[in-house]
Structure P
């Protein structure tokens with residue numbers, strides 16, 4: 001028996017290569033490989049890097065699906081279903097919209113695969129696949145990265161440390177997926193995973209690595225002897241504990257992605273993130289993190305009801321004043337299954353209900369009616385803010401600020417390489433046709 005894993009791509013402009021910064025290792029595929037019994041043959045097509053062989057000889061096709069890749073995933077599924085090959089869809093999108101996903105496949109996996117994957121394969125072998133399987137967030141195996149052999153991913157190692165987040169942010173699909181729960185991974189597994197990778201630079205995959213501070217402190221202690229550099233996602237709350245900041249640095253933490261989302265308190269209240277306004281003075285907390293030796297990847301979201309044109313200027317000024325390592329200035333996107341999507345749908349503010357399947361939908365398109373500006377203006381202001389942040393003058397200015405914080409040489413080099421790469425990709429992502437251009441070269 002043979003199972004074929006497929007990781008769909010978002011989309012690609014005709015004649016252009018896929019967005020390079022979107023080509024990290026797909027951890028779900030390595031996990032499925034590890035869960036698959038040795039008597040099953042496996043193969044893997046990464047739609048971001050290579051053409052899919054729709055004529056491959058296989059007994060089951062397993063496709064990981066996110067909102068941005070749903071349109072493409074359903075197309076791929078249909079190609080195999082036409083041949084009579086069983087297809088199972090899993091991932092965040094089928095978990096939040098299982099009824100939709102069931103229209104395009106023989107089976108759907110809701111939740112995480114660990115507790116049910118071998119049952120799925122047994123059912124496939126008996127030609128008795130169920131329409132739906134229910135998984136749960138448990139950890140049972142270390143990822144088997146041998147499935148990635150021959151594929152050229154970014155050199156950054158990905159190691160999972162936790163799933164979910166305990167906050168209830170209205171717009172967050174992760175909160176909806178895990179019902180605002182956080183499930184940390186056993187620390188010995190994290191350590192062993194890092195050791196097996198053979199790499200020195202890592203992104204610790206975690207929607208909020210500071211969700212369980214007791215866990216984080218112990219994790220830092222165990223990572224310290226490994227002599228690695230790592231980045232992850234956290235909240236601004238970590239700045240309130242100076243001992244924790246020092247532990248982070250000692251363990252190799254050099255960059256943290258922190259979601260500021262908005263500088264307007266009324267917006268924070270609307271998105272159910274009002275606790276951000278109560279943490280303390282933002283400027284002081286940012287300075288504490290920088291003083292400790294950790295750089296910040298700041299993210300902002302625009303399109304809430306209290307955003308105005310000045311909101312973009314304030315976020316840009318805040319980001320440049322503090323010399324953030326990176327920053328993202330994104331428009332609000334109502335992901336299906338979130339409280340935000342439900343609110344917009346009830347108030348009839350959606351321009352299209354299933355934007356992820358809409359013909360002609362492009363990356364950067366706004367799919368709802370903002371309160372204080374038009375959809376096109378919101379999209380254009382986000383793009384203009386990104387261009388300003390990644391302008392050469394801004395990169396030079398922020399590079400000087402980083403230098404004054406005395407970063408490790410390799411982090412300083414990474415700053416220049418990655419900022420210049422992101423500068424080139426600002427307009428490369430805009431207007432990218434979702435689900436299109438992927439059955440042709442170049443990749």
Structure Q
């Protein structure tokens with residue numbers, strides 16, 4: 001540091017008060033004499049918040065430099081479905097982003113979507129390892145199964161996916177409306193997975209069209225059949241027109257089967273499926289009212305989805321619970337409802353809705369959609385799999401305790417969303433690869449980036 005004296009040429013240059021305009025950094029005192037800042041390379045908060053384990057910091061840096069194909073490769077190293085996640089992921093990475101403490105979080109989801117759109121044509125799927133000669137069966141073709149198959153194929157394993165529907169994609173194809181996820185995006189990303197050698201056999205329900213024993217010829221099995229068994233709400237006879245569980249309603253609209261839907265739709269529930277059904281009905285020309293038995297603050301749906309629904313014209317009625325559905329001549333005519341008030345918190349931590357006696361009323365509707373959640377269909381699974389009422393029991397990497405059988409996605413996770421499913425599929429792939437290699441996945445866990453998948 002220079003010690004050159006400060007010289008004033010005239011009185012006008014002198015400061016009004018006696019101050020030092022020099023620096024003493026050349027004569028460091030105290031801890032500055034012997035200490036220097038130590039910088040540590042830690043996991044960025046956004047990376048840590050991503051259930052799929054994306055290296056978010058890296059792909060944003062590459063995008064800043066205009067290296068979009070390289071950025072897409074960084075994403076695809078961890079997540080085979082960036083075009084989908086950029087549209088429908090609830091982006092917990094943005095919730096974790098440190099930038100929000102200053103002004104606003106980085107728009108990570110939008111950047112991921114942009115990279116996928118900008119670089120998809122130039123991107124070429126690539127494997128990491130040569131063929132191992134091993135074969136793995138994957139049951140289901142939702143996000144967890146697609147993720148598992150993708151990573152297994154990159155590690156050199158042969159993969160066969162068995163899907164009960166006529167097209168692959170599972171909840172991505174039949175549970176998320178077209179306005180949120182264009183199916184050409186889904187198809188393109190599935191083609192990238194198939195380009196790695198993954199085979200997909202549709203119209204095949206394991207347990208019916210082929211037996212579970214038929215899959216014994218494979219070296220390992222991953223089950224990602226999701227949650228498709230809808231919880232009963234009313235005792236509505238089969239064939240009644242106008243009453244639909246939400247997943248049935250969304251599947252019908254995805255297939256273009258909309259002729260029997262009415263002009264006044266009542267949606268029961270407060271989750272994302274309820275919002276998807278409501279916004280879909282609105283696009284089909286129906287007036288829509290959502291009934292939820294708690295207040296808006298307790299709704300489990302993503303806040304931005306609720307706001308968008310309100311902007312589009314969906315009506316919301318809170319503190320109201322369904323009682324029954326009125327049917328005449330085999331058609332829905334009205335929804336019978338009752339007002340509620342909030343009591344003490346229940347096991348979920350939310351205040352329990354309590355009915356108000358004498359507050360019953362009716363709402364005229366020709367279409368009622370019940371969006372109260374789904375559970376796995378355990379009846380179609382092998383009887384040897386252990387499960388509780390809500391999921392198949394696994395360890396952190398999807399091992400079921402049954403030799404060479406693994407599970408993931410909504411079938412095995414507490415949180416039901418796309419990012420969690422992708423992360424659990426990757427965890428299952430890593431566990432299967434370790435199993436086939438004779439290694440212990442738990443001993444390797446510190447070297448694997450999987451994301452904060454919660455089971």
- Entry that produces 19.0 once mean count of other Cβ atoms within 10 Å over residues 208-215 is calculated, selected from P, Q: P
- Note on the structure: Value 6.6 of distance in nm of label points 7 Å out along Cα→Cβ at positions 16 and 88 was derived from the coordinates of, among P, Q, structure Q
- Parent structure of the calculated result 16, given that percent of Cα pairs over 40 Å apart is the read-out and P, Q the choices: P
- Note on the structure: With helix-only ellipticity at 222 nm (-39500 (n - 2.57) for each DSSP H run of 4 or more, over all residues; to 500) computed for every candidate in P, Q, -8000 is reproduced by structure Q
- Please state which of the structures P, Q yields 2.9 when distance in nm of label points 7 Å out along Cα→Cβ at positions 48 and 360 is computed from it. P
- Item | Origin of the derived value 16.9 (mean count of other Cβ atoms within 10 Å over residues 96-103; candidates P, Q) | P
- Which structure, out of P, Q, was distance in nm of label points 7 Å out along Cα→Cβ at positions 216 and 392 derived from, given a value of 3.9? P
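Every number here is computed from the coordinates shown, using simple stated rules; none is lab data. On a predicted model such as this, the values are computed, not experimentally measured, just so you know. Cβ atoms are built from the backbone, for glycine too; each structure is taken alone.
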